[in-house]
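Asker: Pasting the structures in now, so scroll down.
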Structure P
Amino acid sequence: MTNLVAIAISAFHSDAAVIDLLEAIFADPHSEVGAVIVVDSLGSGSIANTADERGWPIRYQNAKINLGSAGNLARRLELAAATGAEWCLCMNHDANWAVDRLSVMLTVARTRNRVGAVYPMLDHSPREPRWEDGRKHFRPSAGQRFSTIPKGLPAGDVLWSSSNCALYAIAPFGEGVTVMADLWMGYEDLAYGIALHQNGWQQLSCRSAMLSKVFDYGPRQFLGRTLHIPEKPAWYSYYNIRNLILIHRRYGSKGIPRSSIWNKLAQSSLRILLLEDNKFIRLRLLYEGALAGLFGQSGKGPLP
């Protein structure tokens, strides 16, 4: 195998899912993958033990604290850079492995200069529109997915997309472009996308790379209609707004306009009141998060 790509998987209390993912990767290897990394938080050791038993040559790192999704992404890119790879395929524990998907993303990555990231199409079913091809701007509502790959082209320009199964170039890391690890949980992929953009790196969404069934939506009844909203614990409300404010503080209005943040706060408040459970807890954490962002308080918050 060459060492063009390092696969880097995040883990947190997800031993079984990560082991299944590793099994799929080693059962159907890609010829350009030279390293497989797992970054765990407060792990049991089961992943490393299973890898040893089955002869999987992984690089396993187990943090003694909960890194959160932001800290985990930052650590994975750092470890991938240390392998000498040119690209890092970042995967969450709930991702699925497909050799062909990585191949087409690598092909797209080679079509232009200074490509910092290539993203797959994301499956939001049962919501409609089902497929998301990344976003050219930040919009307050997750349901508003505006980016469209031009007809006849294999890929389109975007500002950001999910880091799950994103193919990130290692070269920006050498230029000092890094993940905002202090966000702890949420929108770290948006912040990194903005950093890539502001440093002259292109990001592409790949039409023929499909990532299915990685979002959890729950049905809610409203005015006789069935709506599907993300199934998230109440404490997500805190990070959901705080991190947007912190990103704005670092990258300015060209990254996230103030108006979008306040629209997000208003929309989140309304959604909690109309559709969510634990309304008081969610609202309290939402506004605590807004205050924390205004005062520049980063890192792990009061919950979980």
Structure Q
Amino acid sequence: MERWIWWALGLMGAAGAYLATRPFGALKGAVKLTSSTPAVGCTFWLSSGNDPQWQSAVSSFDFVTAKMLNGTKPMKSSESGPVIAAARAAGVPVHGWSYCNCRSPQEGAAEGAAAAQVALEMGAPAYWINAEHQWAGGYMGEAGAPDPLASMAALVQAFKERAPGVILVFNCTTSWISKRLRGLDEPIAALFDAYGPMLYSSGSEGGIKTLRKKWARGFGTAEAVGIPFCPMIGSGRMDKNGKYWTNLDSVIQVQREQPAQWITSWIAPKQADRLYAANNLNPSLAEFREVIS
């Protein structure tokens, strides 16, 4: 009897250690327990119409991310609700994301507090912060925050004070786009729990060379500050100009060389058929998930 008890306790301890560290240490609990490396997700701006196929295809993924806020303004339930409902029906963890302006520490703090409140209300295990030209400046005619690091630090502090148990992911402009951020990529990344830069690339073959360069740069930044690398890529869709937004085969190649812990694909409005439909260059994202994981 005594040996059985010790065996049972040992098994419980092993199971507890497994669950406590799965998946992947700092990112535990934010993706399916059945996920392997990398966990593959998809990030929606809007729900994509009434097509029932994308909703059922959500079950193929390890997590789904739904847009919840513009600054401090909530999205309409019709815009985010179907994504959340489809993921929850399939047992897929739901993350949230905000588009943030973050033009000053005061604005950043307000946006961080609003994001934290939403994250807690929806029970999100992870939340992605997306700040672009309004914050970084130097492109699209925007001056940007006078001190981008201070503004982002205020946003992160406000979020973490209110939702300390939620994984906070950087998903913003980097110095690749804004010269104003040169020298700040690592200090900004160090504010977050995970690093998820936008690694968009396009072209007739999906921008293989650009993706490789961006991936290496993002991987290096994450490694330098000691946080997980969780890039956002294009979905492999073809746009109206005949360009493919990401070559998924090249993603598989660079993942073998410099492994990310999560990869998420940007699902453009009305492009959710990429979850289940292949095109002339790329497999469906569901097929991609099976191959890369």
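Asker: 0.70 is what came out when FRET efficiency 1/(1 + (r/R0)^6) of positions 62 and 118 (r between Cβ atoms, R0 = 25 Å, to 0.05) was calculated for one structure; which of P, Q is it? Could you put the intermediate results ahead of the total?
Answerer: Numbers: P: 0.30; Q: 0.70.
Structure Q accounts for this read-out.
Asker: Figure out for me which of the structures P, Q the number 15.8, 53 belongs to, where Rg and Dmax of the Cα atoms in Å, for residues 102-237 alone was derived from the coordinates. Let's see the in-between values first.
Answerer: Values: P: 15.8, 53; Q: 14.9, 45.
Source structure: P.
Asker: For mean count of other Cβ atoms within 10 Å over residues 110-117, which of the structures P, Q scores highest?
Answerer: On the way: P: 16.1; Q: 23.2.
Comparing P, Q by mean count of other Cβ atoms within 10 Å over residues 110-117, the maximum is at Q.
Asker: Here is a follow-up. Work out which structure the value 19.2, 74 belongs to, where Rg and Dmax of the Cα atoms in Å was derived from one of P, Q.
Answerer: Working: P: 18.9, 56; Q: 19.2, 74.
Working through the options, I get structure Q.
Asker: Ranked by distance in nm of label points 7 Å out along Cα→Cβ at positions 94 and 206, which of P, Q sits at the highest value? Please report the intermediate quantities before stating the final value.
Answerer: Values: P: 2.2; Q: 3.0.
Answer by largest value of distance in nm of label points 7 Å out along Cα→Cβ at positions 94 and 206: Q.
Every number here is computed from the coordinates shown, using simple stated rules; none is lab data. Please read these numbers as outputs of a predicted model, since none were measured by experiment. Cβ atoms are built from the backbone, for glycine too; each structure is taken alone.
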